[in-house]
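Coordinate-derived values only; no laboratory data. Just so it is clear, the model here is predicted, and its values are computed rather than measured. Cβ atoms are built from the backbone, for glycine too; each structure is taken alone.
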Structure 1
Amino acid sequence: MSIPQSGGGVIERHEQLAEYLAAGCKPKENWRIGTEHEKFGYCKDTLKPLPYEGARSIEAVLSGLRDRHGWAPVTEGGKLIGLEKDGANVSLEPGGALELSGAPMETIHQTCDEVNVHLREVKDIADEIGVGFIGLGAAPEWQHDQMPLMPKGRYKLMDAYMGKVGTMGRAMMRRTCTVQVNLDFGSEADMVQKMRVAIALQPVATALFANSPFFEGRKNGHKSWRSRIWRDLDDARTGMVPFVFDDGFGFERWVQYALDVPMYFVYRDGEYIDALGQSFRDFLKGELPALPGEKPLMSDWADHLTTLFPEARVKKFIEMRGADGGPWRRLCALPAFWVGLTYDQGALDAAWDLVKDWDAETREALRVAASVGGLAAEAGGVKMHDLAREVLAISEVGLVARGRAGSGGLVPDETHFLNALRESVESGKVPADELVEQFEGDWGGDLSRIYAAHSY
């Protein structure tokens with residue numbers, strides 16, 4: 001979850017809200033790739049999740065990364081809750097999952113190098129204290145009360161609110177992990193096209209990266225339980241945002257959507273002020289009950305935008321949010337998949353041609369079907385396996401067209417990062433299918449074997 005913002009001056013004009021988003025527009029040569037991924041930590045002897053404090057804990061891992069690998073600490077209320085270094089940060093998810101928000105990179109080669117270094121550093125600390133980390137979309141066995149809430153004011157407020165909306169918000173907070181990529185846009189029109197492709201094809205990412213067939217110790221009937229959880233969380237701030245496909249969509253329309261989403265908090269002087277359910281529109285008028293008479297700062301707007309959780313979202317970049325956390329190869333495959341689709345105009349146009357005739361019902365049905373069936377999903381006459389094959393081919397063409405070499409020129413482009421996805425398309429099996437096969441086969445129904453088999 002995002003580190004809170006501060007400052008930025010008082011918002012004096014409504015137009016500043018859209019201008020904030022538009023400030024993200026960059027020429028193509030300045031487009032970058034920011035990859036985020038989360039993973040569950042556990043004690044190797046008990047296979048229980050990590051507490052915040054103690055010899056084997058999240059705090060111990062963060063402290064080790066700080067002391068041994070040169071990360072600068074981020075604290076809140078005297079507690080170590082994150083780290084920063086070279087444009088990247090390590091943060092805590094509400095239930096203690098560890099997240100790397102990577103620095104903006106020019107190529108997938110660099111992104112993957114960053115992932116490798118991070119996982120190596122984490123393992124260096126974790127092995128020493130008897131801790132493991134595993135990449136899955138959902139906690140396979142742990143119950144809600146086994147997942148301690150991390151000491152961040154934002155999470156305390158969110159936890160309270162999630163108990164009032166939907167049914168699965170608290171499960172999302174504590175017991176899901178994802179891999180995401182943040183991508184740039186060149187103009188408002190470019191943002192619009194990328195967002196439409198991103199929302200329409202997010203179910204393909206959900207299917208290809210589905211990696212959460214277990215929950216609370218048993219099969220859950222879905223390939224991506226993480227995606228299922230997100231469908232019953234908080235309708236005001238989640239979902240497939242169908243207005244993105246309306247004529248006239250642009251920065252201002254996203255602003256209007258964001259203004260309609262109830263607030264969580266206002267951050268002042270290191271403290272989170274409870275604004276649960278209150279209106280940013282009232283805040284703009286100086287009528288926010290939580291801060292009577294005060295008007296918002298630009299940092300408040302930036303923070304509010306981080307409390308919107310649709311399948312793809314707009315900030316000063318576009319964030320792809322539909323994929324389960326997973327194994328190392330897929331941490332590199334996810335940014336490669338979306339960069340191939342969106343950073344070459346020919347590929348972006350081809351992707352749009354695939355989806356431009358779908359209606360909102362088809363897009364939503366594909367989202368649901370992907371969660372349940374992975375590549376076996378079908379909705380609105382669209383077969384996910386066939387769609388994924390087409391989309392992956394377009395992504396590959398896009399990466400070839402980018403022609404970003406790696407390994408000192410020995411690797412001509414970034415297409416090999418798609419290999420894990422090619423294997424899924426060829427076999428029809430996604431990680432969730434492989435996990436279930438192992439569970440029903442070699443593991444003999446013993447889910448505890450998932451940790452040794454799939455930890456980093």
Structure 2
Amino acid sequence: MTYPAGAKRILVRGPALSQSGYGEQCRFALRSLRKYPNKFDIYLENIPWGRTGWIWEENEERQWLDSLLVKTIEWNRICKQNQETRLYDMSLQVTIPNEWEKIADVNVGYTAGIETDRIAVEWIEKSNLMDRIIVVSNHAKHGFDNSGYNIIDQNEPDKLLGHLKNSTPVTAVNYPVKKVSNEKIDIDFNTDFNFLVVAQWGTRKNVENTIRWFVEEFYDMPVGLVLKASMATSCTMDYEACAQNLKTILSHPSLPQERKCKIHLIHGNMSQEQMSSLYKHPKIKAFMTLAHGEGFGLPIFEAAYSGLPVIAPGWSGQCDFLYAKEVSKSATSKGTRGARQRRKTKNVPLFKEVGFTMGPVQPEAVWQGVINQDAMWCFAEQGSAKMAMRDVYKNYSKYKTLANKLKRHVTKTFTEDKQYKAFADATWGGDVDQKDENFDVENWLGEMDLQIEEHE
């Protein structure tokens with residue numbers, strides 16, 4: 001493809017082939033930029049993401065990603081051959097801020113943010129190297145905008161040298177609702193009413209308490225909990241680790257050993273089409289998360305636009321889409337001509353809220369340079385979580401109606417066109433649809449003719 005003269009060479013550095021949240025984040029970014037070839041000439045540097053596997057679907061998007069990788073290798077070769085030092089006009093770095101660096105004229109950092117209430121000091125230092133920052137939720141934006149640290153003289157602990165804050169503008173851009181067809185999955189459950197949990201097994205997702213509280217609440221009822229989980233990969237050893245974790249939890253003497261409720265473990269890679277079918281499975285009745293925090297909460301989002309009732313705490317990234325603005329009118333005064341009306345706007349929950357308290361992250365969740373010991377996140381309250389499960393089960397028609405309202409809200413608000421443009425605007429630093437006044441059409445056409453002649 002020939003790009004117009006106004007397009008910027010942009011290097012996207014991120015886990016584009018990873019089966020992870022950051023992988024999907026990177027692919028969303030690439031899809032957004034792809035919509036505007038008059039602005040972005042895209043190059044791709046794929047990076048690994050922990051121990052997560054790579055996407056394996058053979059489709060048009062995967063072919064396009066592979067072509068970007070080949071194109072980038074060739075461009076780097078040409079630049080090295082010609083001793084060029086300025087390879088790219090822009091960079092978009094899709095990773096945790098610890099890895100951000102100045103590699104182009106304009107550098108944009110794109111991250112899920114953090115699941116806690118604040119970002120680490122290392123993130124602030126790296127953020128200030130960037131020209132623009134994009135995050136996936138207003139919760140993440142709040143963490144960047146409101147975190148700060150005093151700089152203390154190491155030789156004189158009582159001496160304050162200054163205050164470190166992020167000075168780079170931060171824009172929150174949510175994910176879009178994806179149009180995904182269903183693919184039949186050969187899965188059945190011996191329980192007709194099932195809660196669904198989708199999580200990577202670890203401290204943040206609070207999987208252990210989710211299982212324990214479910215069993216305690218429904219031990220004498222034929223209700224199921226479908227756990228779509230992994231430690232990191234889809235390999236056999238990973239499955240065995242998940243199965244052992246589940247066995248250890250369920251065999252604990254504090255839990256009833258004779259029970260009617262069931263736990264169904266689903267492990268391994270599932271395509272987007274298969275996941276869509278899982279969300280819409282006739283025996284999957286509600287989605288549940290008791291996680292301590294989310295950057296955005298993509299599985300919650302997918303469940304919402306699939307029409308499932310959602311049970312979740314009202315804190316962190318999922319608040320961007322689980323609440324809807326509602327406008328009400330209230331009378332302020334009365335006269336001969338009737339009452340004057342004042343419009344009020346408030347956020348209304350379209351999900352079953354679980355009560356929570358704020359507390360410091362667990363020691364095992366501390367990640368030096370990423371999650372500090374003094375960071376806080378939410379802890380779902382046991383009693384509230386159990387009551388929420390029971391309420392959704394007993395009053396299902398009520399919550400299904402609420403779920404349909406949530407689905408309408410999400411599908412209307414978070415369309416692909418809106419979110420792709422919002423992301424492209426945030427990356428560009430302005431309106432990507434605005435005509436470039438400095439764009440020389442005749443020069444561009446001349447360049448195109450020259451390229452055609454050279455090709456011939």
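Work out the source of 0.70 here, i.e. which of 1, 2 gives that when FRET efficiency 1/(1 + (r/R0)^6) of positions 204 and 268 (r between Cβ atoms, R0 = 25 Å, to 0.05) is computed. Derived from the structure labelled 2. Kindly point out which one of 1, 2 the value 0.00 was derived from, the read-out being FRET efficiency 1/(1 + (r/R0)^6) of positions 108 and 292 (r between Cβ atoms, R0 = 25 Å, to 0.05). Only one of 1, 2 returns 0.00 for FRET efficiency 1/(1 + (r/R0)^6) of positions 108 and 292 (r between Cβ atoms, R0 = 25 Å, to 0.05), namely 1.
Hey, relative contact order in percent (Cα under 8 Å, 6 or more apart) derived from one of 1, 2 reads 20; which structure? The value was obtained from structure 1. When helix-only ellipticity at 222 nm (-39500 (n - 2.57) for each DSSP H run of 4 or more, over all residues; to 500) is computed across structures 1, 2, the figure -13000 traces back to 1.
Given a value of 24.9, 84 for Rg and Dmax of the Cα atoms in Å, point me to the structure among 1, 2 it was derived from. Checking each candidate, the match is 2.
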